[in-house]
Structure I
Amino acid sequence: MGTLSVLVALQTAAQTTRKQPVDYVNPIVDCANSRWFFFNSASRPFGMVNLSPDNAVNADWGAGYRYHADSIKCFSHIHGWQLSGVPVLPTTGTFKGHLGAGQYGSPFSHQKEVFKAGYHKVVLDAYNITAELTSTTRVGFHKYTFPASAQSHILFDFATFLGPSDTQKGFVKKVSNQEIEGYAIMAPTIRRPKTLTVFFVATFDKPFDSFAGWRNGRLEAAGSQIDGEKVGAYVSFKTKAGEVRKMKVAISYVSEEQARLNLNAELPHWDFDKVVQESRSDWNNWLSRIEVEGGSDTVRSRFYTDLWHALQGRRIISDANGKYADMTGPERRIRQIPLDASGKPRFNHHNFDAMWGAQWSLNTLWHLVYPEVTESFINSMLLMYDDGGLIPRGPAGGNYTFVMTGASSTPFIVSAYLKGIRGFDIEKAYAGMRKNHFPGGLMSKAGYEHNTFKGGGIEFYMDRGYIPHPMSDKRYGFHQDGSTQTLEYAYQDYTLAQMARKLGKTEDYALFTKRSQNYKNIYNPEIGWMWNRTLDGKWAEPVDILRYDNGWEEGNAAQYTWFVPHDVPGLIKLMGGKEAFTQKLNTSFEKAQTHDFVSGKSHDKETLEQFRRVFINYGNQPCMQTAFLFNYSGAPWLTQYWTRQVIDKVYSGISPDFGYSGDEDQGLMGSLSVLLKTGIFSTNGGTSPDPFYEIASPIFNKITFHLNPKYYKGKTFTIQTTNNSARNLYIQSASLNGKPHNSPWVQHDILVNGGTLTLDMGPQPNKQWGTEQ
């Protein structure tokens, strides 16, 4: 072989073994503190099935996969916001599933555990069973390697409290000696006010010998089926040493027949390794939309783990053929998503926690990198508008939940429209959003206010220009915090005004533009901060800008003062000009630096009062935009400095004990982390008439965005840095497509047409660069 041939062979081998984006994903990040739906392993992007071990049950926080727990209670198939269901576990020996997860669970060791994007392997030490898990979108695939045993079993426990809800009732039927089917009715929660029925079909690659069950902690002969409260079922068989048994569990929120349809559509074979590889490829294709160069393996691992989180949590709840359960009315109704010309659903129906705060995360990341996901979510929201009369701000299993406050879906939809993502009924979307901004819409409801339209305070907002706090003696819902609601509504009104303008609705444009200035009515010039106003119109006393809640939703006045994303110049003017604004904000960051910019390093810490008295908190949504505001006050070098500090203290490393320092909230903080590290952001959520991105200090040498050609003309947009390092964090000069660029902004239309932004970095700020507004 010649020298050239050897070089080519070596290069080919290197390319084959080179790490792909999916290989950097590390599910372990922050999973010691995880919420029920946080941890993912055997799942697909937005998958209906999220199959993984549960080390703890019976809680929303503190349940699911908890890294420092020493036992596995079960493997369950659904880990979603207010969603759970279908826990299973293989066991051997005398059956004890009827005694509860505390008795039948098994110790395990991380030394014998493997978890990746789309795959999980663990050894159940109590039973000497090696369990491997993977999935398609709607089907969980199990591979169990058993020891020699005269009594081996696989149990289905419908007597357990799983994640956010108890199991109200279960039903299991033996179809054959290789198949069972049934459902679990998950009880209502404070957030999800109606029951959730999860249907399943489980098939086995080998026949089982017997089918039996239990009720209220006692074994009973099940015959061919068992149903009722506190029931479970199990199949039993003999195994030889090293015998492999496989099981496929398909789910649906519609029916057992639909679960079987999902099974046949997505997993008609028994090749486990093939599915593992397909899942890996699927994830890699999604993650490869953003390619990064430079940085250590740990830095890249954390980046792709963050991006992976941005594609999790907000689950698909419709079936492969587009059937879904509509829970918006008094009775459960089965409906059909419209089909395209090839007979496939035009979009998926989704379950998700609120879009609260998404203007600073998903609006920018999804709209730019995954516009087809944005479009699917908007159509899903409009589906609920058709079914139930309101565009939701956070649905669970087809239910309205009225999670958080405001009309947080408005900026998401408006930003998409302004960026050219328009594969939905625009007039319907506008009508639905407009309804939410008036009495009877989402602005009438505080968090989880299911039965009244009073806690939102929209009438006060329209009449007085602010919402008092306290608004009334009665709290109609969670998060009845008038000052935060005032600020949110003003921003959301601005965003709707921009869509009204584009659609030629001039009266609405004028109305919502005027309302968008209501934020000024709660700025107290005597103290220099936003503050509560009482029913009588006076400023509330005593003044304590660090007091948590008390008019401020999951934050305080010090954090919310900066919540004017649509009119930062107006806020600067209120504060006395750019210099005063910059000094005040910089001082807030200097104080926040002493506690690493968060309110405690984990959720259990952020619930404590002493950790909540902080000026800036990057562990939650309310002030995610603050570090970028220096771009508006003529000090972009401070945006470059403070974003790097936040990345270093909050969004670095791959420890199970740290990572998001609070509530990751289904990809919101993961998305923010991705944006911080790529150095682009949008304070107003991309809702200005001509959307633009704000430039900070990217941590990589090169970042390539691969754009979806169905939505954007350009193939790629690249951010290239020179002399970049932890020390060289300041932009010295910039060029855009070969021409000098002296602005901290870049227009969306320019970016999606493709090109390159080059940033020359250095150790000292260039205070002349980026000051052009």
Structure II
Amino acid sequence: MKKANLLIFLVLPLFCLAQSTLKLKGKIANETTPLEWADVSIADSEGKIINGTTSKQDGSFEINLKKGSYKIGISLLGFEDYEKEIAIEKDSDLGIIILKESASNLVEVVIQSKKKTVEQKTDRLVYNLENNVTTVGGDALSAINTAPGVVVKNDMITILGKGTSRVMIDGRIIELAGEELNNFLKSISAADIKNIEIISNPPAKYDAEGTGGLINIIMKKGMRDSWKNTITASYDQNKFGIYTVRDNFFYNKNKFRFSASVNAKTGYLNATDDLKMYFPDGLSHMYSTTKVKSENLSGKLALDYDLSELTTIGFQYLNDRNNPDFKSDIRIDNYTIQNQLANVTLNNSFTDKGSRNQTYNVHLITKLDSLKRKLSFDVDYFDYNSEFDRNFTANNYTADMTFLAVNQSGRNISNQDIDNWSFKADIEHPFETLNLSYGAKMSFTNSISDVLYYNTISGTSELDPSQSNRFKYTENNQALYVNADKKFGEKWNFQLGLRLENTQTNGISETLNQETANNYLKFFPTFYASYTKNENNTFSLNYGKRINRPRFDLLNPFRIYINSNSYSEGNPFLSPSFSDNFEIAHSYKEILRTTVFVNLVTNGYGVLFTSNPETNTQIVTRENYFKNLNYGIGESYSAGFTDWWSSENSLYFLGAKTEFIKDINAAPSNSLQVEFSTNNTFILGKTTKLQIDFSYSSPFKSGLYEVGYASSFDIGFKQDLFNKTMQIALLANDIFNTSYLKDFTSVVNGVKQVYDQKESNRFVRLSLVYNFGNKKINVKERAFGNQDEKKRTGN
């Protein structure tokens, strides 16, 4: 019965097509030949465009309309615009419409235009990368970090005031998080990104997962009837060096579109960790240095084919492999209460780590009629595998470094396999009174985690069953959504959505013989309203409810030891948190944007760095332990001070109120946080740009933790050569080495912990980019047709 209802729901628009329509057709030409790809628009009596198309290869076009009076408009680059009022009473043929060449049309015209760096839309902010020099030769993660109101810290991508955000590519969710997601984003070239959408309150069409909103990366598309290849080579110098080579190919001809890319990276990073734990009987100070091997090979393949003018099918494949092996040297100094060195523990370890993920997508998009009703189907498969093999030996020494005994010697092996199938159908169904969209999605996820611990203190490997485990986790989700938007006159626009998600989870620890199951049905409403007071002032209001489900690896209950007195463990009883998000915004001339927001997080979960003062043990756990009220105000200012100096600036004031919902021997504390950034582009000549960026995050307190300040001062330089077919870029990132995590402090059970971490944020990058291809047929981007579908399909 449920399947029957879903089928009716999806095919409903097919029964709405029996409205009486009339055909309007014609041909477009100049004095001698037909004109292809001319934009044809139809406007009603109020001047609102209600339909449109483009002319075919023979110059012909055809549009379905109801009886009435309209205005037809035709435009094509290099020709004068054509307008005419028409009355449709029956099927009509306008015959051959002759366009006159524009008086300014030259044999070859090179038009240089500069997009706005930031564009405000009803439900999202669009950030265009082309003006930012610092992204040349970089990757998607570094590009996201330059987006207004977005920060990347400690393996987390955060929309300010919202929390950790999920990431999409061309509207498709990437089923990764934390370090794995960052590694994947580092494999994508920033040169392939068209723009980045910051969706702080996502509409009902998108999954409700993620309290921090969505970051949607829109990839560049190949031009029609052309091919293009881009080669990028870059070298990063931190304490060590990293080499990167990328190649990207686009081919677009007639009904067929193809793109392929390959990315390779090799080199080393340097990371340092500093942890101070103030136990009642004295300080324990841990300091580690790690040489991380950065080795990555990834690729992407995309094919699309137009079966007809109405239907397109396509396929995408992504493959990403990482092998970040690293060697760590850890020193733990233990002091007496008189602050005298009592003993030392030295821990030497080598970790063989590897991961791979593969993503497959098959899609079909079809236009149901000329009124822009569209139906799309997506089938996605995601497969992720990680392997972790760590050998370590920790020895105890006296204060004068006399060997005492082996503290711990072991081998940690951890493997994780995740696979996900998802099936999605979406319908865009515009009516005369409103635009309606709705759809359904089913998702099936399986995760298997193995943790093996071998005690090697005797010189031979002995499996310790008490510290080994196999954990299976399944998560299935079924969702339905409906979204409607309507415009009232020229001033008001409303959008209302509702998403229903039904989720079943099951976690089984084979070693503990423990099973945890959950089943919940939740509604996620969204609402948007915008008011255009005049051409200079626009106001908007939005609300959305979201869910944040725990990552699979956080649910595995077994311990992974750092040393004999420090370990990390998951929690199979973690449950999702929820957030209610409110936002009010004002835009003045699209130059000054003001945002006021409030979001309430309930049943929040996170990492607890607890300590046992009786055994001087550090325990890293995950718990649902808090609820939060977050609030703030943000100002963004886009300025063009001169023809040669443009600037993007943002200033955010953030606050929070935290309550603990679990019995924790600690007190919550909050303070004001200030986030400031300025990105400045200087045009030094027709082919030369200079970029100077600065960001600053003030010290702040948030719930259980206190965090120190962070700042970054970056300078980038770009030189175009050979008619912009080649670019040379130089970037000095975090010149003063101040962007690292510092003074990360918590006090639990009376034990204060202070943590610092550096990860080679300061580096110099030299990049060389070379573009070549066939651009003889450059077709103007069309305003109608399958533009929206192409954005979704990655073509």
Structure III
Amino acid sequence: MDGDYMIGGVFSTHNSIPTVRHDYTIMPEPLRCTGSVESRELHFSRAMIFAIEEINNSTKLLPGIRLGYQIHDSCTSVPVAVKVALQLTNGLDVSYYTERNCSHSGVTLAVVGETGSGHSVAMSRIMRSFNIPQVSHFATCACLSNKQQFPSFFRTIPSDKFQADALAKLVKQFGWTWIGAVRSDSDYGNYGMASFLNAAYKEGICVEYSESFYRTQPRNRIKKVADVIRRSTAVVVVAFVAASDMRILMEELSRELSSPRQWIGSESWVTHPDMLRFTVCAGAVGFGIPRSVIPGLRDFLLDLSPTKVAASPVLTEFWEDAFNCTIKKGATTEKSVCNGSEDIQNLQNAYTDTSQLRVTNMVYKAVYAIAHAIHNDVCHEIDSTTQCDKLTKIESKQILTQLKKINFFQNGYHVSFDANGDPVAMYELVNWQKSKSGSLEMVTVGYYDASLPEGQEFHIYQNLTWMEDRTQVPISVCTDSCPSGTHKVLQKGKPICCYDCVPCPEGEISNTTDSLNCFLCPKEFWPNVKRDACLPKPVEFLSYNEVLGIILATFSIGGACLAVITATVFFRHRTSPIVRANNSELSFLLLYSLTLCFLCSLIFIGAPSEWSCMLRHAAFGITFVLCISCVLGKTLVVLMAFKETLPGSNVMKWFGPPQQRMTVVSFTFIQVLICIIWLLFHPPFPMKNLSTYKDRIILECALGSAVGFWAVLAYIGLLAVFCFVLAVLARKLPDNFNEAKLISFSMLIFCAVWITFIPAYVSSPGKFTVAVEIFAILASSFGLILCIFAPKLFIILFKPEKNTKKHVMNNK
């Protein structure tokens, strides 16, 4: 249609061109379109006409100026798109006009289109040389944002860079880390998939395969891509594919059933109405241009009178395909002649569908953007009145400059371009759900707004339906998530999403899912059984509440009671010969010291404290020296008594009771002195032993000074050995006169216990160190009391006839 200013339009109205084999003997024929009319593309071109007519009838935008248009068919072919671009840049007028009042129908100021990115790239490379602005409604390739290569390119649809980022975040949102990827082998698919893979890598998503294809490739190539999808383990497939290419792939996948796949689609095909017939894509999710409402458009699209249809070859072809009849009478075809009963109101296809005007609105905005750019150049505000001069000669370069500045709202939709010629990126999240009738329909379930702050762009406000009409989100991972208590170890030669879940090492935990590392617990903590939390280590010490502590405490008290009972019996029979003959004063002192030895073992049981640690070792050392001193004194008395029986001997006056007491006090004082020095300079102290066991804390008494501890033991051992040697020397004295044999045997047991105590004490872990020490105290104490006093008790209680002076003085 002619006009004062011309706007070009390029749409892929037909879907193919014939394959021509050139033999270079004749001139090639002009390229021509074949195949059926694409209803959706015809819908777009008619929407452009609607917008132009709406502008021409406007009193605010370009009043008094009539826009004309030239709409061409690119046949979904890059060569044809290049030819169309050259036609638009050269103009179609066969005559040159020099008069000022002529129209500018031969000059195209701007172009709306093309639908495909590859076609738009080819056209823009030509148009940039002539500074002709091109405003695309559906070319989304991120490459077109490069202003150095495409300085005259604009678009009303967002760049695929934004869509790729949105798709990567969508995949991450649902926890899919193992996906497949297919793309169109074109600028649209290759650039779009490259952007997506880059964004997916940043989100930690792994791609099992990435396949490309194009609809014109041989079927075996399409079949190969379909087989890769069927054999893959990835449940989710991201398809950055043009609608015409996706149709071919879906037809191939529909031929042979396979495991269901969750399809994630780009805008090109996921919002294409014709794709809804492929049930293999049920549950598909993807981003689409927001739906819109264009008042009056549906009436315009359905206003096709027989005259209008017959006047347009494209409309004629569309009409004949839609109703399966022919308008031309007498035409040689199997179709019947259209009789006028055809009603486009009842026709349901992409041309008549105005329920979801997504891309259509992009065409609408593109036309208005160009109209506003022309308006800003030829119209001026004079006295609040807009006046336009249709005879003003303008060039496409001026429109290019004005397009960079436009910023307006049309029908509630904002239109502007950034420095790259791109609009603000906004998408609707579309889900293919089954309707009540069983057919698939597109349902908007959320949105993505790239202008919102980081992390807030994505929002879902409605439940989604997944593949096979499932309500649960499908799982698509190479390896299931590693639970808490384990960490990920990558599998050799596999992507980072393929790993083994290895339990955390001893002493380490991981409290998050898919942890890369395990972490050591604090010093006084230890992992629980699952190794997902650090718990305070249990504190361990020899307690009165446990079996071992109860047993040792029982023997300790029992031994003390035995010593008290023995002392009581001896006291009641203190005048009897057997008591008097065995030095009753030292016997009572020995029984008293044995009672203390038994009772001091109780100090070793229970939680160590500062005082108990000092008291237990000091009490142990002093009481045992007192005990051994008494035994040593009894042994010396026996020896002295024997010497006294020899003629001329006067030894007993030098070792009477005062000397015996002084001997015991002197030997004991030395041990007291050792203990005082030890406790003053480096006393024992309570400590938490964290090294013996990794999983628990041992409360124990540190020695403070090992020299002090071993000095105490050494002094006890020295006295015991000395006593043992003296007792051995006196063992052959008359049986009824002395107890040397009993002391020898008791000292033998005593020394054996404490010699074995040393390695046992050093090697015993934790609370068993204390138990060994208590056992040594009790064993040696029981050895002394049983060996020295048991025979005497037996005679006193059960053999009183032997408890006589005659029997005691009898020498065998």
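Values as computed for the structure displayed
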item: Identity of the structure behind -8000 (criterion: helix-only ellipticity at 222 nm (-39500 (n - 2.57) for each DSSP H run of 4 or more, over all residues; to 500), calculated), options I, II, III; result: I
item: Kirkwood radius over Cα pairs in Å, for residues 450-489 alone - structure with the largest value, from I, II, III; result: II
item: Cα extents along the principal axes in Å from the coordinates reads 169, 63, 53; which among I, II, III; result: III
item: Read-out mean count of other Cβ atoms within 10 Å over residues 514-521, computed value 12.2, structure in I, II, III; result: II
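Computed from the coordinates by the stated procedures, all read-outs in this text should not be read as laboratory data. Just so you know, these numbers come straight off a predicted model, no measurement behind them. Cβ atoms are built from the backbone, for glycine too; each structure is taken alone.
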